[in-house]
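Below, each structure is written out as C-alpha cells.
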Structure I
Amino acid sequence: MTFVSELEPRDLWTHFDTILTIPRGSKNERQVIDYVLSVANRYSLESEQDTTGNIVVRKPATVGGESRPPIILQSHLDMVNESNSDVSHDFLKDPLIPCLDGEYLKATGTTLGSDNGIGVSASLTLMGNMPFTHGPLEFLFTVDEETGLTGAAELSSDFLQGRHMINLDTEERGAIYVGCAGGSGMDIKLPIETGKTKTTYTGLNVWLSGLQGGHSGVDIHLQRGNAIKLLARALGNIDGDTFRLGSIEGGNMHNAIPREAHATLALNPDSVSKTQSNLVEAFHQISDEFRPADPFMTWSIEAESLANLFLTRSMTKRVLDLIQAIPHGVTSMSYDIPNLVETSSNLAKVRRENDNLIMHVSTRSSSPSALDALQGRIRSICDLSGSSSRQVDGYPGWKPDLTSKLLQVARGVFEKQMGSPPEVKAIHAGLECGLIGEKYNTMDMISIGPQIEFPHSPDERVHIGSVKEFFSVLKGILSESK
C-alpha cells in the first residue's frame, strides 16, 4: 500500500490504492473483476456476472429501509492507458505510481485511472457496513466503457432490478449531470501508392510531442492542439516537390485528443537543409499560436535510415490534404444550454498499415441531426480524397429530465452539505446513462462525481478534498431517498 490509503475517507482510498496495482485497461478487466467479486464475497453479498463481463452486486436494505425503492450505483471498471513517451510503463503488469500535485493526486507519467476508479472505489466502500439507513442497493460495474461503451451496450434488459440509478462517472465538483451527448466513430481507409526511393535520398524522422491532449468530450472546448493535425500542417508547409512521406502516425484512443505524432520523410539531399529550416519555422509558428493551450509543445527532426517504399509525391500531398481537411474541435455550441458544446469532432488516430492509411474520427453531438450533418461532411471529404469511410461504435445521448425524483433529493443534499445549490448540467462526453436509459426506459438517472481534470492523458489528476465531498453527498442521497 502507498500513502493513498492514508487519505480520507480511508476505506474508499484504500480500495483505490489497491486497484492502482491492478491492470485494468479496456478489454483487460479480468483482474479487477476478480477483485470486485472478492469484495462482494467478503461481505456475503449476492453477485451476478453476465457474458460480457458486467457485474451486479446486490446489498439488502438496512433496518428501516426495507420499503424504499432500490437504487443502482453504476461505474465502469476499465481505464484509459496513456503514458508520456519518455516513461517506460507496461500497463499489463506494472502498478501505477501515485504522487501528490498540491491538493491533487496524480500518477507518475501515466494516466491515473481516477476515471472511473474513484466511482468504483466508492461502490466497493458502500458494499461494506455503512452506519446509515438506506434501501436496497445494486452496484453495477460495467466493462470496456472507454473503447466503445461495450459493457453498457451489451447489458440485458433484465439484469437490473432497480429503476433509480446514480452514475458515478461525472468529473466536476458541485455538479449534477442529467444529460450527455450521443456519438459514433468513423473509420477511414485511403489506399496509398508507393515507389522505391533513390539510394541518394536522405531520411528524416519528425516528432511533435508534449501537447496536453485530454478527453475528446470533456476537454474539446479548451482548443488544445491535435498533434496529428499540427504535424500534417507543418509538413504541408514544405515544398511538395522536395520530399516523400514514408509514414505518419499518432493517437491511441478514440476518445483522447492526440498528444504526439511522428512522420518519416525521404528528401533530395540538396533540399535537406531548407526543409529542416522550413519545418522549424512552421513549428515555431504553431507553438506560438497554441502556447496558451499547449505551453509544453516540443518537436524534433532527426536523421532516419530509409525504408524501400515511400509514398509517391502526389500521394504524399493527398494524405496531408486529407488529414488537414478532416474537421477537429468544436463545430457548434448548444442553443439551449449556456457554454455546452453541442457538436464536435476528434481526429483520434492515424496509421499506415501496409498499403493503406487508416484513420479514426470520433464525432459527438447532443443533436442527432447535427451529428448526421457532421458525419456527412466527413464522408464528403473522404469521397473527394478517394478514401472510404465507415460509421462505427454509435451510442445514444441521454435526454435531461428535470422532473426526476432522484434529482430533487440530490439537489437538497448538495445544498445542505455544501452550502450552495449544485449546478445541474449536461455533458458533451458520452455517459453510459444513454445506453442504459435506452434499455430501461423508465430509469430515473443522475450522475455525480469528484473533481477530475485532464482525464485520458498523463496529466490526469483528482482533487483529493472533492472525493470526500462526493462520497459524503452520495451517502446523503442514499440516506434520504425514500
Structure II
Amino acid sequence: MADDLFQLGDLGVADDNSTLSTGDLRRKYNFGSRVSELAIAQDPFFRLASKISKKPTDDPQFKYTERRPSFHKRYAYCYGAADSGNPSNGGDLTANTTKLYMIGDYKSAGNKGTIYGQTSVGIGAADTRPAFFMAGQIVKIPTSGTLGAAYTDYALFKVSAAVNGALSNSVLLTGSMIKTPTDLKQAYKHADDNARDNVSQETLSSLRSFVVGSAFAQGSGFPSSWKDQPFSTGFGNTQIWKTAMAMDNTSRATMLKYDSSEWARTWKEKLIEHKYDIEQSLLFNSAASTSDDAWYTDGVLSFVSTYGNKFTAALSSKTQDDFLDDMSAFLDPRYNSANATVFFCNTATYNWLHKLTGYFANNVETSANYRADMTMVGKKKVFGVDVAVISTPYGDMNVVRNIHLDQTDVNILGVNMKYVSYRPLVGNGLNRDTAIYVGVQTLENSGVDRRVDLIQTEAGLEINMPEAHAIWTAS
C-alpha cells in the first residue's frame, strides 16, 4: 500500500498511450525561500543562509574567489646570519651581521597560512618564499639570550638588497644592523618547525620578523615596489533534493476525525521533511560527484572540521578562561572578525553557555557597578531564529541552538556568515530554487486517479575562507 501511494511511477515524457495529465504536471509552483519559514527552530542554519546570503548561480558547478589581505603578512622568520654560517643552519646574529636568511610559512599565492588546530604550512615549504622585502626597509628581528628561547629583545636590520637565497625558498637580505641588543640569539629556532599545530597567531608573532617601516636618504629617488597576489579560487556543486507525495482521490475526499484533510496534514509534513533534508545536507555533506551524475554540495560542518580553526576537549571540563583563550585564537582580527559569526551549538552546550554566563549575575554580582567579562546580555530574533547574545572581551557571541548537532560530537560550530552563501540554480528564465510540480495520474486498468506532487530544490552551499570559521569538538 505504501509503495502504491508514494511512488511516483512514470512521470517522464507522456506518449500517445499514456493517461498522464501533463497540463498540471508541467506547471511549476515556485516556493523560493518560503519553504524555510516552516518550523524555523528545527533548521536554523538553512534559514539564516537562505535569508542572509542567498546568491543565485547559473552554473551547477559554481566558482568563487577568496581574497586574503597582505597588510599583516609582511613577516618572515630569521633563519640566521648568512655571513657567519652555512645555509643548512644559519649563524648567530652579531653587531656586524650584513647578510640574513629569511623564510616564510604561508603561501605567497593567496596568502594562505597556518590555521589553529590544523596541519600547519611548513616554514620554508614550497611557494612560501617572502616576496615583499625591498631595499630601504627596516626589519625587526626578535632575539633572546638562548637560541629558541622566549623573546626578550629585538634587533633592527636595514635592508640594502634582497635576492633569492641559496637556502630553499628563502630570501637573502644584505644590509646592516642599526639596533644591536645585548641578547642576539634568534627567538625563532628552526628545529621546532614541526611543533606548530594548535598554535595561535599571537603566539607565533613573537617568533616572526616584521617590516617596521623604511628609511631613505635626503634627495634619494623612488624606492622599489612589490605586488602581492591575494586571490585564490575554489568551486562548489549544486545538489538536487526531491520529496514526493501521492494520494488517491478517495483518501483526499475522506473527512477524518483529528485532521479533516489527510492531504493537508501529509503535505505540510512533506514540506518540513524536505527542508529538514536540506539542513542536514548543508551541515554534513562533503562536496563530491559520482558516476551516476549525482552531484553533492559541500557541508559547513565537514568543511570547517577539515580546514577551519579546530578546538578540542569537552566544554564541560573547560573553565571560562579556557574558553576565552579559544575565542582569542579564533577571533584574531588579522584574519577574522566576530561581527558576522553565528555560533551554532548542540543542546548540552547551549545550556552550558547559559549556565556559565548566568553564574556571575546570579551568585557574584552585587550591584550594577560590577561587570562580568562573559555574560548574557539579551536575546533577539534574526529572520525568526532565536539568537542568544553573550558579551565577551572579544565582542558579542550570537548563539543559536541547532538540534542537528546533537547527533554528533560537535559542541559549537562557529560560522562567519559573511563567507557562506546559499546558491540556488537560476538561469535562462528557469528558477531551480524550491518548487512544487503538481499532477494528476490515472492508474491503468482501474480508472482511479490520484494526486501526485513533487517538491524539488537544486542549490549548493558556498563556504570559503576557512580561517574565519571554527569548530569545538568533544575529542
Worksheet item: Who wins on FRET efficiency 1/(1 + (r/R0)^6) of positions 39 and 63 (r between Cβ atoms, R0 = 30 Å, to 0.05) among I, II, i.e. which is largest?
Response: I
Discussion item. I have 5.7 for distance in nm of label points 7 Å out along Cα→Cβ at positions 151 and 271, calculated from one of the structures I, II. Which structure is it?
Written reply: II
Practice prompt. Consider the structures I, II: one of them gives -5000 for helix-only ellipticity at 222 nm (-39500 (n - 2.57) for each DSSP H run of 4 or more, over all residues; to 500) as calculated from the coordinates. Say which.
Written response: II
Worksheet item: Between structures I, II, where is Rg/Rh (Cα atoms, Kirkwood Rh) highest?
Response: II
Worksheet item: Computing FRET efficiency 1/(1 + (r/R0)^6) of positions 231 and 279 (r between Cβ atoms, R0 = 35 Å, to 0.05) gives 0.65 for which of I, II?
Response: II
Practice prompt. Out of I, II, choose the structure whose coordinates give mean count of other Cβ atoms within 10 Å over residues 207-214 equal to 17.0 when calculated.
Written response: II
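Values quoted throughout were computed directly from the atomic coordinates according to the rules given, and no laboratory measurement underlies them. For clarity, every value in this text was computed on a predicted model and none was experimentally measured. Cβ atoms are built from the backbone, for glycine too; each structure is taken alone.
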